[in-house]
1. Which structure, out of I, II, was relative contact order in percent (Cα under 8 Å, 6 or more apart) derived from, given a value of 16?
2. Looking at structures I, II, which one was volume of the Cα convex hull per residue in Å³, for residues 80-135 alone calculated from, given that it came out as 79?
3. For distance in nm of label points 7 Å out along Cα→Cβ at positions 72 and 176, which of the structures I, II scores highest?
4. Quick check: -11500 is what I get for helix-only ellipticity at 222 nm (-39500 (n - 2.57) for each DSSP H run of 4 or more, over all residues; to 500), calculated from one of I, II. Which structure matches?
5. Compute mean projected area of the Cα convex hull in nm², for residues 24-119 alone for each of I, II and report the one that scores greatest.
6. Say we calculate distance in nm of label points 7 Å out along Cα→Cβ at positions 56 and 168 for every structure; which of I, II gives the highest result?
Structure I
Amino acid sequence: MWLFVGLGNPGSEYAKNRHNIGFMVLDAIADGAYKSKFQGQVYETRLAGQKVILLKPQTYMNESGRSVKAAAQFYKIEPENIVVFHDELDIKASDVRIKQGGGNAGHNGLKSIQAHMASADFWRVRIGIGRPPHNGDVSNYVLDNFSKEEQKWVTPLVEFMGEKSDVIINDSPKEYEKLVKDNFKRTTE
């Protein structure tokens, strides 16, 4: 069994924020309504023949770990079968990179998950949103909506990532990274 976590903030006012791209990817995977559970929104599905729990913590970004820990404990899912989709400032906008373990690069959602899980061994699908122009304020930037220009890559990227998410389970998270990089780049150039 796998746990896919999308990071973001609850509420319609945050729905199109850069910080909510993790929620957007999970919504592209889900084909039905979420249920409230584990201080989050949960959707159960099957990908590549395996049960996958989709979780969108509703605790706000800084406390995402509470929701992730509750779901992981209930379903007895180990960190190596947890995949966290989140925004990444230090990656060029529209680039996707995946890694297992490591630091949190100051991302409060990842900090919370590491603290509550007492592990950093989960997978991270790091979706580049770039840095604010002209050394602008990072907090305002991540909590601002994607611009109309950015929507030209956000929408197709999120849809593609959702559509191909079974590759994470069928092949591996690193194969998923390669697939997204190779195919999405071609469609956006």
Structure II
Amino acid sequence: MVGPSQPRDKVAEAFVAVPRVDFLPPDVRPWAAADRPLPIGHGATNSQPWTVAYMLRLLDVGPGQRVLDVGSGSGWTTGLLAWLVGTAGTVVGVELVPELVAMGRVHLGARFGWARIEQAAPGVLGWPDAAPYDRILVSADGGLVPAELEDQLAPGGRMVLPVRQQMVVVERAASGHVRRAPTGDLFSFVPLR
């Protein structure tokens, strides 16, 4: 029970509501509770839960927001984001590998009608057709903060992504000014492209 001195942990609640095991291939489901990345095929992994929680807390997703999930993989982060934004929000997951798009769509199913996973278009980063986004989560390391994704960020928006193994928070002010702040924490991710 959450009391007056205990703030709600929305991310922990999302992890309970959207269990990782539901978004894993059958052969790795026995290890769903392990706090480590798990292979999902095609050279991709389902990220370590601690890392996902860390990124989601930095992202600070709220109800009703429009969110872009770059590198949706097996669909777990798309599902978590959908739970966090609720029915008033929207989530677009984008994935490069067609087999992972199909897997993510199956895992996501119809449980979140306001979330979808799309096949990334060749040479296009993100999903500009539905931009701007209040929040952007990037689960792959491109070695820099991509201008294409900054352009898809709404005024007042926030993006969290790894850059050369360091987690970075990007914020766009209402004025349009973009601020990039490395957290100092290091992580290992698959390449963005």
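1. On the way: I: 26; II: 16.
Attributed to the structure labelled II.
2. Numbers: I: 69; II: 79.
Source structure for this number: II.
3. On the way: I: 1.5; II: 3.1.
Structure II gives the largest value of distance in nm of label points 7 Å out along Cα→Cβ at positions 72 and 176 among I, II.
4. Numbers: I: -11500; II: -6500.
Only one of I, II returns -11500 for helix-only ellipticity at 222 nm (-39500 (n - 2.57) for each DSSP H run of 4 or more, over all residues; to 500), namely I.
5. On the way: I: 6.4; II: 5.6.
The maximum falls on structure I.
6. On the way: I: 1.5; II: 2.5.
By distance in nm of label points 7 Å out along Cα→Cβ at positions 56 and 168, the leading structure of I, II is II.
Quick note: the coordinates plus some simple rules give every number you see, no bench work behind them. Being a predicted model, the structure only gives us computed values, none of them experimental. Cβ atoms are built from the backbone, for glycine too; each structure is taken alone.
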